[in-house]
Structure I
Amino acid sequence: MTVLDEVNAAQKKLIAAGIRPNDATSDAEFLARHALGWDRPTYFCRRQEPPPAEFKTDYELLVLRRTQREPVSAITGRREFWGLSFVVSPDVLTPRPETELIVEQSLKFFDNPSRVSIRIVDVGTGSGCLAIALAHEFPASQVIGTDVSAEAIKIAKLNASFHHLSRQIAWVQSSYLEGFAPNDHAVSEIDLIVANLPYVPSAATQALSPEVKDHDPLVALDGGIDGLNPLRALMAAAPDHLISGGRLIVEFGAGQEDEAKALIAKTPQLTLLEIVGDLSGIPRVASIQKSYD
């Protein structure tokens, strides 16, 4: 059998365990690459080869853990986001593919991102995936990542060091933008604020999939009664820190589009520019602008 044959067999096991087909495909591949120590280009070049002798046993154990609904990130201790590898732990939310929309939208609003010098704040940074992806795409810019969790900040710092971005990114333990005065030079005149904040209604947290409910930190999931309390807090604070015409790009939950629109409409100085959907067409990310003075 080839590596690809083993991956295809694993994919069928994952689907039988209740994992969505698209996720089963990517998970089976990622676990194979983890067991082999291959990056993605190497995998695609060599997947038609027979695997090393020890691969089958190692791989079967990894796949068994995944069939028991342990997430790939918990099995490997890493997660890919925006083509970059991130260390994750039980202290941080596992980066999700839909959150990459925030990076896409950020790039859309700025010409020559590799040269432009802007100030970016990632609120609720968790693993640091957004702050690091944006620092990677905006290398001439200053980035700040904030999080209420000291343990999350430690993971974010580790990831920034791994990607050689420690000098470009500052990390601050803070809830939203609390503790930052609008005239504080470090967070005044911000061009771009991004955030993937908790948005699951409190009553719905126990109905989440085992991968999420049993492995992601509750503080990174629970958004209050309607799931929108964190977004309300950020909306209230953002205008004091954004420059005239600055952008706020946020993720929200499935089914929350109308509530998010209403919240934006009620917030002085903020105007909705666009809402984009994920690969399933579910509205996920709002791009917002602070009005010009």
Structure II
Amino acid sequence: MLIAAACLLALVACKQKGNDPVQEALLQQRDSLTRIIEQKDNEIDDMMATMNDIQEGFRAINEAEERVTLAKAGEGSTSVERIRENIEFIQGQMQQNRELISKLRNQLRQSTVKGDQLRRTLESLTQQLEEKDVQLRQLQAELEAKDVQIGELNQQVTTLSTNVSNLKEESSQKSQTITSQDKQLNTAWFAYGTKKELKDQRIIEDGKVLRSNFNRDYFTKIDIRVDKEIRLYSRSAKLLTAHPQSSYTLLQDANKQYILRITNPQLFWSTSKYLVVLVK
């Protein structure tokens, strides 16, 4: 009976407790607070996610600025192109950060969280963005100045290239002239033949050699630096043009035919660039 009475009392107590209006109010208040906390937690999570995106954007901007600093130390159009690419990246990232900061501002305005620290953080991010704007404008100004300098340098290089090209052409022309003159200076002509053959070619005329109207096509052209022996194909040979005797010798081959060997070309050809040999 005691056990049954205890169970009955416990049942009545539970029933009274379930119908207690104070207890129900406390439970409702607890549920309401729980929902409020969950809402604030969600709002804070959203704002922190936005803030992390902004910080990641600034990190990417700082890295791009470092790449610009390295590129500025270089020279040439490749360096300028790298600077331009990084500036375009910074511009895009800063626009994205502006949108994220605006989003964070709206989140904070609509949020039930009244945090002074979040507002100070938002102000700091806004100021950081403004400073980056100033730096970006400076970079753009430097890029424009560098473009101008490179343009001027390219113009100078073009001018120098033109000058070098002109000098090369002039040098080539002078070389050709020198080569031509050198060739002329080292060119000589010789002819040999019987007295009748030489007369027919008007090389011998009235007992004199090389009048102005002789047949020049009868002569063979040689380079005095190379051709130092002339075969005369005759057992009789006599030089009709004046050449220093110390500058040549007349030798006979196995067939007793004469060969003119020029031992001192400069001296030999100093008196005349035409050689005439009478053979039989």
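Read the figures in this text as sums done on the coordinates, not as results from a lab. Keep in mind that this is a model prediction, so the values were computed, not measured. Cβ atoms are built from the backbone, for glycine too; each structure is taken alone.
Of note:
- A value of -1.08 for log10 I(q)/I(0) by the Debye sum over Cα atoms at q = 0.27 Å⁻¹, for residues 95-142 alone, calculated from one of I, II, originates in structure I.
- Structures I, II, by distance in nm of label points 7 Å out along Cα→Cβ at positions 103 and 263: label with the highest value: II
- Structure responsible for 3.0, with distance in nm of label points 7 Å out along Cα→Cβ at positions 87 and 191 calculated and labels I, II on offer: I
- Each of I, II could give helix-only ellipticity at 222 nm (-39500 (n - 2.57) for each DSSP H run of 4 or more, over all residues; to 500), but the derived value -11000 comes from I.
- Structure responsible for 2.0, with distance in nm of label points 7 Å out along Cα→Cβ at positions 111 and 271 calculated and labels I, II on offer: I
- Comparison of I, II - label where distance in nm of label points 7 Å out along Cα→Cβ at positions 159 and 231 is highest: II
- Percent of Cα pairs over 35 Å apart from the coordinates reads 66; which among I, II: II
- With FRET efficiency 1/(1 + (r/R0)^6) of positions 167 and 207 (r between Cβ atoms, R0 = 35 Å, to 0.05) derived as 0.05, matching label from I, II: II
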